Structure 1
């Protein structure tokens with residue numbers, strides 16, 4: 001059964017770094033960094049124009065799932081918002097796949113450190129970090145863990161945890 005793996009969490013928590021490495025560790029896999037579908041300035045989840053970005057994500061994910069990729073990895077900060085996540089997932093036209101959701105988290109200190117190291121302008125935004133994980137997501141603490149350790153931990157879940165079938 002094909003698997004759609006969702007990776008959400010705050011900006012700078014490690015979604016892209018972990019998602020890319022995780023994707024590379026599975027054969028017959030595809031990867032979508034959903035944040036590129038929402039690359040606008042200023043950024044706001046309340047901007048109704050971004051529902052078009054949601055449709056683009058649903059379309060891309062549907063195509064990946066329909067063209068026979070066994071694993072489809074999808075990372076995005078917007079997956080932390082239940083309304084947006086459900087809209088994207090409801091827009092997927094593919095059938096017979098399983099979904100596994102992960103929420104990555106870390107301490108405020110670690111987030112600030114990563115934000116500063118990345119060179120992002122402005123102050124660290126702790127808003128996303130304070131949101132509760134999506135119900136049913138596997139929560140992965142990223143403090144003091146290497147990308148390799150996080151990939152190993154998530155890969156174990158993907159290969160052994162029961163999933164929700166769509």
Structure 2
């Protein structure tokens with residue numbers, strides 16, 4: 001089932017996918033920005049995972065690197081980061097965003113660790129629901145924690161039984 005994230009009232013626990021944080025980080029979707037603001041000020045039972053934060057970190061780093069590199073590849077970014085001055089330029093936005101994540105945690109958002117057993121479950125979820133492995137890992141974490149609501153732009157979750165998708169574009 002897919003619903004508009006604007007309508008989420010916070011009565012149920014919700015898992016936040018990487019794209020919601022990225023909408024906020026890049027100010028690209030006002031519904032996602034407003035939703036995260038509500039987490040800061042309301043009693044929404046919000047969760048995410050360490051894997052989601054890794055995805056967010058990687059994308060912020062690569063986006064930041066694109067301001068300094070003509071061609072952004074993993075190898076080019078690694079080479080660029082060898083210089084301390086360049087590291088500071090590229091990684092400062094990431095560090096600042098992780099400070100924002102800390103603020104969300106202080107407001108009550110929990111970050112769930114990914115376990116090895118989650119990855120075995122993720123393989124089954126990927127096969128059963130046609131998800132890529134990262135999304136299947138998010139689903140495995142959600143199921144382990146009995147979370148049945150997800151804030152995401154990813155429509156693939158809508159096909160998963162017993163999961164309600166709260167989308168900023170629904």
Structure 3
């Protein structure tokens with residue numbers, strides 16, 4: 001018998017993950033973590049920032065050490081990097097390149113962008129050359145900074161409101 005049968009992933013498991021009750025439970029768990037609301041919000045914001053700045057496949061290598069240095073909840077920060085995933089990758093990378101072009105005033109060809117989307121790996125990013133890498137990371141940085149700030153603000157407000165409504169004390173001594 002397979003000792004890892006409990007790890008089996010099926011379409012049914014994935015659908016269950018996105019059921020309304022499950023999503024509410026995940027949100028409740030985040031809102032009630034035994035940590036300062038500002039640290040929870042920072043963890044989410046860091047994950048969103050890294051998720052928009054760093055290409056898929058490299059995010060964990062960046063978010064874990066940064067999260068540890070900043071005293072974040074590394075699991076929550078890592079989960080928040082999932083803002084970029086195979087479904088959202090195309091629009092995120094497209095906007096990153098467009099924002100990067102505006103910020104840097106360097107233009108990238110559609111073919112170069114398509115190569116990245118077709119096979120998103122570090123080798124294809126490197127083939128963009130210095131200009132392409134500057135454009136991509138400039139756009140990702142701007143998007144990540146804006147979205148991370150928004151994520152911090154709204155998650156902090158949500159945590160504080162939830163804890164107040166549920167009479168959960170906000171203990172400033174909790175790390």
> With helix-only ellipticity at 222 nm (-39500 (n - 2.57) for each DSSP H run of 4 or more, over all residues; to 500) derived from the coordinates and found to be -22500, which of 1, 2, 3 does the value describe?
Replying inline: 3
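State the single structure among 1, 2, 3 that was used to calculate P(r) over Cα pairs in 5 Å bins from 0, in percent, giving 2, 9, 17, 19, 18, 15, 11, 6, 3, 0.
Numbers: 1: 1, 9, 19, 22, 22, 15, 9, 3, 0; 2: 2, 9, 17, 19, 18, 15, 11, 6, 3, 0; 3: 1, 8, 14, 16, 16, 14, 12, 9, 6, 3, 1, 0.
Attributed to the structure labelled 2.
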>> Say we calculate mean count of other Cβ atoms within 10 Å over residues 74-81 for every structure; which of 1, 2, 3 gives the highest result?
In response: 1
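All of the numbers you see were taken from the coordinates with simple rules; none came from a lab. Quick caveat: nothing in here was measured; it's all calculated off a predicted structure. Cβ atoms are built from the backbone, for glycine too; each structure is taken alone.
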